[in-house]
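Engineer: Take a look at these structures.
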Structure 1
């Protein structure tokens, strides 16, 4: 999603804490997996920023245990469900560089 959409749809959610920083790193690692491409089975959540529970559950229903990235994607989806939509938006904003979490946190 573009930075403008993050601003409009999620009011520039900027929750920077251990959970959002860790989730940001987990999402980055998913993108590094060659078999996933984009956000893998979580594409509509991670790439399109459909961060509601229904979208995550839709992705979970589409996951198949025999697929290569199943465990990684399923764990990530379950962890996302444990977060609020604002935390999810913040984690993606950190990943996409909309929030600079350098040494001092949010600039």
Structure 2
């Protein structure tokens, strides 16, 4: 994936998060409750994030998978929109087995 093409997208995501122009979907909120993830953790993870995967042609609109860390160092994955005036967080979770080997490597199928 060409990081230079994604850098402007990541910067816009960070600006929206920093200005707290963020909406958490019901699904993301439920995941946050189940995994004890606070909004501050999500915002910090976005601040430190890299784009792992981009989905520009997603059926619900362009979005991406971010990998970042909370202040505690806890790795978090955040799926969010990339082309709206409001950042919509679709889901949030801690990457772990069985789906993830590490924060940046999926387990082979």
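Just so it is clear, none of the values below were taken in a lab; they were calculated from the coordinates. Nothing here was measured: the structure is a model prediction, and the numbers come from that model. Cβ atoms are built from the backbone, for glycine too; each structure is taken alone.
Engineer: Out of 1, 2, which one gives -9500 for helix-only ellipticity at 222 nm (-39500 (n - 2.57) for each DSSP H run of 4 or more, over all residues; to 500) as computed from the coordinates?
Structural biologist: 2
Engineer: Quick check: 39 is what I get for relative contact order in percent (Cα under 8 Å, 6 or more apart), calculated from one of 1, 2. Which structure matches?
Structural biologist: 1
Engineer: Computing volume of the Cα convex hull per residue in Å³ for each of 1, 2, which one ends up highest?
Structural biologist: When volume of the Cα convex hull per residue in Å³ is computed for each of 1, 2, structure 2 gives the biggest number.
Engineer: If we compute distance in nm of label points 7 Å out along Cα→Cβ at positions 5 and 53 for structures 1, 2, which one ends up with the highest value?
Structural biologist: Between 1, 2, the highest calculated value is found for 1.
Engineer: Computing distance in nm of label points 7 Å out along Cα→Cβ at positions 29 and 61 gives 2.9 for which of 1, 2?
Structural biologist: Here the read-out was taken from 1.
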